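Nothing in this text is a laboratory measurement; each read-out follows from the coordinates by a stated rule. Being a predicted model, the structure only gives us computed values, none of them experimental. Cβ atoms are built from the backbone, for glycine too; each structure is taken alone.
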Structure 1
Amino acid sequence: MKKLAIKGTLWTIAGYGGSQVLRLGSNIILTRLLVPDLFGLMALINTFILGLQMFSDVGITPSIIRSPRGEDPTFINTAWTLQVIRGFGLWVVCCVMSWPVSQFYQRPELLWLLPLVGLTTVIHGFDSTSLATLNRKMELAKITLLQFSVQITALTVTIVWAYFHRSIWALVAGSLVSNSMKMFVSHRLDPEVSNRFVWDQDSLKELLSFGRWIFLTTVMAFGSTQADKLMLGRLFPLEILGVYIIAVTFADIPRKAFRQVSQKVMMPVFSKYIDLPRKVLRNKISKKRWLLLVALAIMISVLFCGGDYIISTLYDERYKDAAWMLPLLSLGLWPMILAISIDKSLYALGKPIYPALGNCLKLVYMLIGIPFAFTSMGIIGVIFVIVLNDIPYYLAVNYGLWKEKLFDISCDIKATGLLIALIITGTGIRLTLGLGSSIDQLPIDLSQLVN
């Protein structure tokens, strides 16, 4: 199991690292071909579709990973059938909600864009369950290579289309083509899995029993992670949302990298070891968790101390405000990093109620904080609210860990101390060299950002 975990972690990090390199390269190219307004528009569409997916998530993949029947053809084919039905249902909802969404944001093109991009939900529905069974067995090389190939396809289609026709169609085409490719190839990954329509009541009962908690968790997760984009899209011009998306893309790299490891490696490992005595399990988690937190602290300190130079080097003047957003947003991710480094143990225990509570508290905080900050301080106030928005999730997860006897605050304190030391050192070096701090570009006349 240890060898599988190490191998799986290396494949996951390598895949994610390669993915980010590709995304960065394409992002730089596309920001020169497409205007920020299109990035903001596509971000809104993807946010709504992601919301629909999360609001209907019954935890099919986690159920297959943790269930004793995770390799039973009847069980996994019932799960696949449920997944297909859900995909068609989501597309119907996309069609129904396209008109009110286009009216709310006063963008008529959403009337046809939302149903069109929403076809990806139908395509996703037909993805093979081999993606889940391979994850269960921690055979992550095939999954990583597939995801990498899909991303290359998406970026190639998008860039070529944008070069010849600079419109939203470039982003739409890349999404549809790449998702179709993933669906077809997924059915060739594992020869032991051959999906067909099956409807077994016992399997359905098990899927929905665990899935009701996953549903609650993902509903709250959507609200807490996407509220910023939905509300910024309403409060500010889409150009500002497009700039914010650029900053978030970089700031979110450590969290997304670790989330990949957490979902693909830690969840299966915790599920295997969950019957160990709590003290033994906690010690096993702490030793490996510390090494990962050290690496993540280094990543966040680099983004905080050098984020402004990353933006100014890679992007033109239109994206200059991302230079002061990036350092702040990257620092604000630290509570979430601490939480997701261990929250999968609660899922393995069948206790996703605590992460759900954390996301609920985070959503309430965002719904209250963002409008208030916008009224009093404009965009900079909104950014500061977002920087602090992961603290409720961290507190709820640690409450759950305390209840389940897996609480280990000492590791969090040591890792946070290391992060602070790295940031002080990095900032000190900058000041010594006469480069100022990474947040020197914080705007003074906030009205310039809104007008």
Structure 2
Amino acid sequence: MQTPLWNALRQVAQSEGSCFSTPGHNRGKGLAPLFQLLGQYDLTELANLDNLSAPETVIAEAQALAAQAWGSQKTWFLVNGATVGIHAMLLATLYPGDTILLPRNVHQSIVHGLILSGANPIFLAPPWDDPWQLMHGLSVEQVEAAFEENPDIKAVLVVHPTYFGAVGDTRGIAEVAHRHGVPLLVDAAHGSHLCFHPDLPDCALACGADLVVHSAHKTLPALTQSALLHGQGSRIDFGKVQLALRLLQTTSPSYLLMASLDYARAWMQEYGQAALTKVLEARTNLAVPFPCLDVSVPKLGLWLCDPTRLCVDVSALGWNGYAAEDWLLEQSQIHCELSTLHHLVFILNTAHEPLDFARLQSGLNALAQTKPLGVPPWKMPPPPLPKAMLSPRAAFEHPYCYVSLQEAVGQVSAQTVSTYPPGIPVLFTGEEISAQIVDYLETVKSQGGSLNGLDPLGKIAVCS
């Protein structure tokens, strides 16, 4: 396998001599025994290891190989997860006061990127899938209508695929955005594996996106926090992207993370298709006793589903998703990726073995045969879109105080509040807090869900 950065890191780590540079553990010698081997490879910008801020040799070569693998013009390695890539693409394409069109079900990191960029969001609620109690993606018709109402939109952002594995008409949305002369930005954090198998949905880059963020560690054999940012086309100033990354990323990047990106890319090119074929076969052979999210007939915002993402509706048999997650862990030692009031989500990856799939099958069978525990779930569509009172940046810079949720009704939120995971905000910074939103948050919490964005006492920050 062609892994220039990984090869260089191994060569330097295994070389003899004394090192009088950072990090302070001196090639692992000062670490606890468990970490010593790992510490050998935890190096800094030594000779022959290049520099992420201005790569010229092995990092530049590794990034070029990644660009070839994913079919982009330019690829940047990220060491602070997809979050830093999202922030960089917003800073590189938007100026303070610019408007960006995006779906309501974006990750909270995007809103934090809007605070940094000073841009203003135009949120659209994707069509509500009532049987599944989910939002999927925006429709082409929604995007077209938004441009007619807001001709000054400077960029469009979509999610491809969603946390639940749903893929919308990204290609059609790219065509609309480009016809209006603006770039399409894609949060493809959960889609870094798509280009490695022909039976998976197309990668966002193949759909015409201009900037795409991949969270490699989510679905590839890469270390946590390792991610990728890809760019293509004439609508993107690659120099501005590089400047944004220099502003946002550490000047002491982890070579372990970067080398894991290099290795994961090479491994997927060499073995990924065969490994994913086994995953797809295992998925086909799973006899899941709950309804599974799939696309027999495309609907608005939902064209395809990623078959490596197993989303099941446990409420169909009376289970609360949060209680079902706890039960599976306690009784079957199965960790799921995500639970909601109605769903469990499992990521099937190339490192899973037959024993893992057998355990999943057995655990789901046992769950279906067990009397449901916890508060019974009920259908609960998200509250109406709140009114934006301040831009995300203006609200962030505003004085604030903490009040109870009930006291917050009618006030302006000074922070983002999400159900977590998946980290999709119910309330964005700068929006008015309605009674419906408070009821929704309290219901999620009462059923066992977690709220991210409140203080330890359950109070919320409001603009004072």
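Can you spot which of 1, 2 the value 4.3 was calculated from, given it is distance in nm of label points 7 Å out along Cα→Cβ at positions 68 and 228?
1
Matching task: 23, 60, 17, 0 is the computed value of P(r) over Cα pairs in 20 Å bins from 0, in percent. Pick the structure from 1, 2.
1
Of the structures labelled 1, 2, one was used to calculate relative contact order in percent (Cα under 8 Å, 6 or more apart), giving 20. Name it.
Computed on structure 1.
In terms of Kirkwood radius over Cα pairs in Å, for residues 92-275 alone, which of structures 1, 2 is highest?
Sorting by Kirkwood radius over Cα pairs in Å, for residues 92-275 alone in descending order puts 1 first.
A value of -10500 was derived for helix-only ellipticity at 222 nm (-39500 (n - 2.57) for each DSSP H run of 4 or more, over all residues; to 500); which structure in 1, 2 was it taken from?
It traces back to 2.
Give the label, chosen from 1, 2, of the structure having the highest value of mean projected area of the Cα convex hull in nm², for residues 244-315 alone.
Ranking 1, 2 on mean projected area of the Cα convex hull in nm², for residues 244-315 alone, first place is 2.
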